[in-house]
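Some structures are shown below for you to check.
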Structure P
């Protein structure tokens, strides 16, 4: 019988409860890399990189658990299901432990190890869980911690190295009256498990020296595996004896249901007592796999792979069923772009200084119609017939043809995709682009890109004199010399590109600030840090965005600026200073996002700004930036990291995608692009019930539509002008008091007064 009574009573005392965000967020995590497998509650639990999926043995249904459900989103190292207590326990690389309780929605966080100041951060890794008589023995990088599963609280911690020092314990097991602990370099140690003084390192005896990956009890027998992949069996008379050696590295070593499962990178083996081989799998039909975890249950192998999810292989066969939730190829999303109903993801990577090394060789993913289509790296190369295509680090969808996508490689050129199929890689062999100085290590370093109103694609190449490039819809290239405005050879990198409604092309640089180009007269200008010539917080430009008023928002390594008059950028003698946004915080004037590393800026249909940062999550700002409407961090949202690298908005439904270094999530935004007419106007939620305390969204508006809301007798309670395709009403009368129950009329007039629409909202208090 599951002992949950004490669990429920002690939740608030011993745990931080993580919120469930399923109502307004969606997670798009990768489940291809399965770190740990366990079984219980008629389910197989598979711990992936930073999320969980379950496989119901009765119904064959797959379910996922991620940051959306309250997980931290950090790197998982091991997991364990307690059948006695109905608990699924997850251990992390940073020392965090999270617990999911059967029947409970929220995830419980145990932060004792994570927050322990006396343990170095690199020693906090959770290596293994061993449940014995109501206690959970936690093997870590510093020793052993004991956790009481009945009371849900920590007991003692054992530092069992020489003189009580911290050593890396890989696994523990109990055999008879002794507890054994294997270490990565300090041998195998044992002690009396019931010894009241077991916390004293002197009570621990070194059984054998050396380094060991794990130790397990099988019936009355004791087995261990050393760092050389040799299996040893304990003999009471002579100690540990070598009985087997594996040629492939052993990656998992565990006992469940009286079966010892040994998993190598290429094979899995099941042994019964006496080290009797029960079953093995050395190859599988239709799968080219690499293993990192394994589990045996009910005459079936469950194989945790590095890139194929979980493979299920019944005994006696070499055919596997793949169990893998839908998702992108990887969690390390670096660049994204969205159009109505789809999202493209690239997984290339460059560092803060635009260094692509070590080279990232990954594929690409496309989310469309609620399904993921991914193209692996090798397949991607084959599609465009090249030897290499690495560090795809920028994505741009053609707004006039959303089946056409361009991805910039920060070494290999420009990838074109049509109808979800990579078609060509533009490089030095098939375009005017050239490798600067013939330096193959440098390559063709492309980053930001943007389309103008004639469907020309503008993009930049770093370290090249012809650093600004235009690609026409007909496939013709125009290379533009930038050497008169910047020293291209010594410029570290060119970054983002944006085109104004007039056709002016702006691009950022790491060392040279903001550069503008007027294609009409082939004229350049630039601004930098100096007051009177830019007033930028730094010359290191990371991202650019034009808003609905044609103002250029500039994100830098050290803060935010706005260029309010783009038209004057090319006027001779003009004083061109970008302006900070000054806000009042506790009555004190401060610069918005002062010294923050801005990674991306996106403008939604209401002219509000989504601003992502490298360390502080995401800010959602009003059109003028004076009001922070929302702020998302790992503390108050399912963001798996506060380092948010890129943002994309689906303007058709307001969905906002966030790419982080630990995964991709989406927020159900409400701001959409303006429509051509008012036929699609609707309000939601409608009716507004007593239990609802959020805003009402009125969608389907034209640009700059006048919206008035009155009660049934004609009294005005709200009025505004739309910036995009939607507005929100907080169900108050001009922000003063909540309106009473009743029917409220929404009176909408287009900007030119030619279109009108009336809608109704029912409010129930």
Structure Q
């Protein structure tokens, strides 16, 4: 088996078996102790009907160009053309936009999860190309945790340090006694890692920690967000109320004199500014356990007992990435850090806080950071940008003023969108609103290897290769395995890799040399590895030569000699190792944030009612929808693979509902149901599950958007994409992240005959 070719992906490394130029099997990498089944979906999607065989142009756009009927996107047939014509069309349209509107009218839409390969990284390739032609409107932050990316630098000085230096599992097993998980530790999310992964260790570390006697508390509306081990305590919290619970825990610690005064004084600033709010001296509302009980639906005594246990034990507080994807998503992160400060265990082994255990595979790992060289992207001369989750707002309200992290900006007027590596019909909220903005664009160009929703709603589709069809280097700073990714098969029909596509277009524009740097793709890979080796050497890390690496197919970096403890050096000497905040300390109260004067993000952790939640107006829509990450795919990737399809119900995405809620609505297990609110609706397959809180339903993201073709039902996705339901609202004026988890709906049995699914069918091609 070790003689077989090797490749890497976001869900693991695989040995590739081929016969007669076709891939016949994928075998788990011998180093992987808990391989993910997701990647096996690559096997049956390489040459299926969803593959795009040649460059394609929407008929109406080919006939009339930017004057085409934009409402026909998603309905028009496509026309097959050759690469020369495609390159000409794209280069001419880019030139037209530049000449008439300027480069700021081009939006470079990419999200970076297309491939684990260091060179064939679609986002890097796209941005390098667009910078070669004069720049583009960009985006800031991520859908994963935008609110945290904005607020954490004001609290800790650096977001990346917060994310990349989570206290390791080895430290937890050694010293943690109580592990309190806000949002759980969902092992399904730990299957993936940006840049690839060699060995999945989240399950093993969690199980070892449970077996070591550590007490785990899962604070989530969903029991499966943590292990179903009987020793795990499940606190079924009302969704979106974690901040209120954290404030009540803090109030208990303060009122019972259980907090660490010395830590507060030495390592933090602003506690005295926060305290009047906690004690109700500002608003007349004491943030007590009794107060929080009414909001969270958790017994007040349980809150008090939990606070006492946290003070009595070495406690780790885990904050899920999902907490940020709600209205006011900045607050639970800030409140969680504040709570950890009051416990005074930050910087100690097994104590403090962490962000996103099992959100991806690398969180909590002990690893040597490899200073990987990425593809140089050049400089973007265009200064306009948007927060990543504000696409619809940008398209629908050009030139409108918006606030972001203390400053005012204006949305640019976008005429052309260029996507390579990403799918807004997966990530974005309120897809029916997005479609209205979509119709305002002159032109949409996308690189895709399969007919997903983005491709179907594009004007020009350029077929790209899959990782199995190209050679690359799988490496990331946050995984110890470096993989030589083999080209296992020839590209499907007329598809090309992104580098080849951009080279063709650049040549039409007279910019070939500028884009390629006069290097071939293999020369670029050799250069990337050489730069990485030199950087590694400077950091005292020895890695093999390029030739040895390619010959042996992979290597693993040695583990560090000591385990990772977040903010350990800061605790040891805060004056010698200050944080990059104005005070050099952890800012429980931030004067910077307070001076922004945002009503939706004050200068300290604050409970604010979400725009939609079960404690508000729920007469029309009494159920809270949680649209979390899927177990059977990465985002929407490989939704059409056999692994994802096998878990659907009547071809639809499963939705979990508590038995009590199901009985009220006459819903039986396996039935097709309709989820709906004022924004739209979708069909799904019912799964009755007692391990989900009453009043809550859960459907994962990732189902390919499949818009109903029935008159009067155009706002429905018949496949089960929940983003026809989620609200398109920024978390606050500070972070402007997505608020997908603040969403109320109703659910009912679907009485009509469901229409034929077209999600995995190619469009009409003439």
Structure R
């Protein structure tokens, strides 16, 4: 059998695997409310795995700026919903999951009865606008389904989704004054000039189409839509909140506020009016497209051909069950199972599908492209997700991860700058965060045999990206081996991240037999040494003259050369060569002592008071789990010769940072990275250095697990004598034979087998 034929047969094999066994109802353990309070920044609404639509409530409509200055309260609304709030403004169709910055929140819909109001009102005075009070007692969030009672209108709101269509169902009271508001101004991280243009066309008495273009985190983002009602509206209208233009043409001949079928402007809210009977259900199907109104209509017709809310809901939940059954676990408690499957749910939200049912999508060149032989994805939060999410996909979602890398290569091909994505969404590069971590994803997929594209072309793209001299200090990094503090505020973190990325490129070159490239990038991967101050044993900003910055605080995050971390967290960021780092720190004993101090110190509030995404709950000692740079650090006790400390710390982090409640995440979920860390660590191993084919052993928290792999094989994990106290590993067996190493090979998982941990409450030194 040819490799190509084998690849094509993998989904068939996986489908037959599931057809031969009854799927467990694992979606019942998913609680989308987890992470919606405080800093988790998850959303509770309805979506399907990797779907383009995320239909979810917005609990306020704060502006990004107030009086020309940044409004810090807006940060709380990265996902649009805060569990702490008491009102709902409406339900919009696009959201990020767990990010520390935001955009989206497109096409907000709100049902009302009574006097028509076309402003959102305020949380303090909801009756002044169209928002409504609600109670968590009358709210339910499930995988693929969300419902809530809008108390001010006595309306039950329910929603579910397909890949590209949000499906609403509103149960109205009896009224001759019922309305459905379509707010085309609303958005997350909104401000006056964010909406570039909006267009709406009334096709008939139950269907409308249009688009919205915004200039935000993505500066040229256009989303097209098709909206269909289950019953005709009796009237409709709009209010245009634009400032008066100097030139208005001759459209003013018409009264465009009432029953006019073609609307255009920057700030528009529309209303559709109905008569309703008691408990009458009015449904809406709302499809989106990156390409055109016609494609949005096509998406709507193909994915929701009829009016059967329960059927769509059932299919959405079946889709979730299929994905969740890829890992079947038993845990010590039900809360642990809820945590496990909710984190798994969060890992399968992003990246999101970015192409229409016909395979068309908009590329970075703003032209329409056809995805041939792959699904095109967007929402790549790579600074976060290269660490664990995409390595997790290489085990559990290899076909999708292969398509994601093909999407990144398409990004590169279409991009005028010829760079792989840094943070890509909606046919735009937003340049958020640092590094060129696409190369890590590509290396990890090539090394692990996931990527089916041309590895030579992938390597060329990696090299081109890493040599973009005029991007964030790369030229100086190449010339001097580090980025100087005078020229870049995150000079140290950029340097060490580039060094890791260069090591990843070296691994691709080694795989392809490119010795010269391998040697070049292996040498570049040692550049972390140039910002490591041996006199203090920590990473430190370095000036252009070669001296280290004198005014320096190990504890501080701001102004010290780091992003989302301090020197204590970043000084351990050499995931590709921790043995060499250990030598630089003074050897095994000193390395272990440094790790001990990191996890046991007290970090005063002043050092994270101005950090938006971190609260005390996300910190253990000086270790900040709520941010990503140190996610691998607990595993480094293995190389320090103290694996029992890795085991103890992993179990502590799992318990302290993940709880089955609204504020159960110690920081932003970051498009699934926090959740992927949980899944790996609860299974007992973790990818310390993506681009390697090895996973480092930790301490499993599950009782047993079965990984149903896409190649038709299964990999089982069992923790004998498991308990909350038995956090230490007495011994390990792999396929019935003693396993002495602290690293597990990728092939050991993918060829199937069984890994058994024998747990104990006693230390094994």
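Values quoted throughout were computed directly from the atomic coordinates according to the rules given, and no laboratory measurement underlies them. Here the structure is a predicted model, which is why all the values come from computation and not from measurement.
For which of the structures P, Q, R does the calculation of Rg/Rh (Cα atoms, Kirkwood Rh), for residues 553-736 alone return 0.97? This figure was derived from R. Have a look at P, Q, R and say which one yields 29.9, 98 for Rg and Dmax of the Cα atoms in Å, as calculated. Computed on structure P. Comparing relative contact order in percent (Cα under 8 Å, 6 or more apart) across structures P, Q, R, the highest figure comes from Q.
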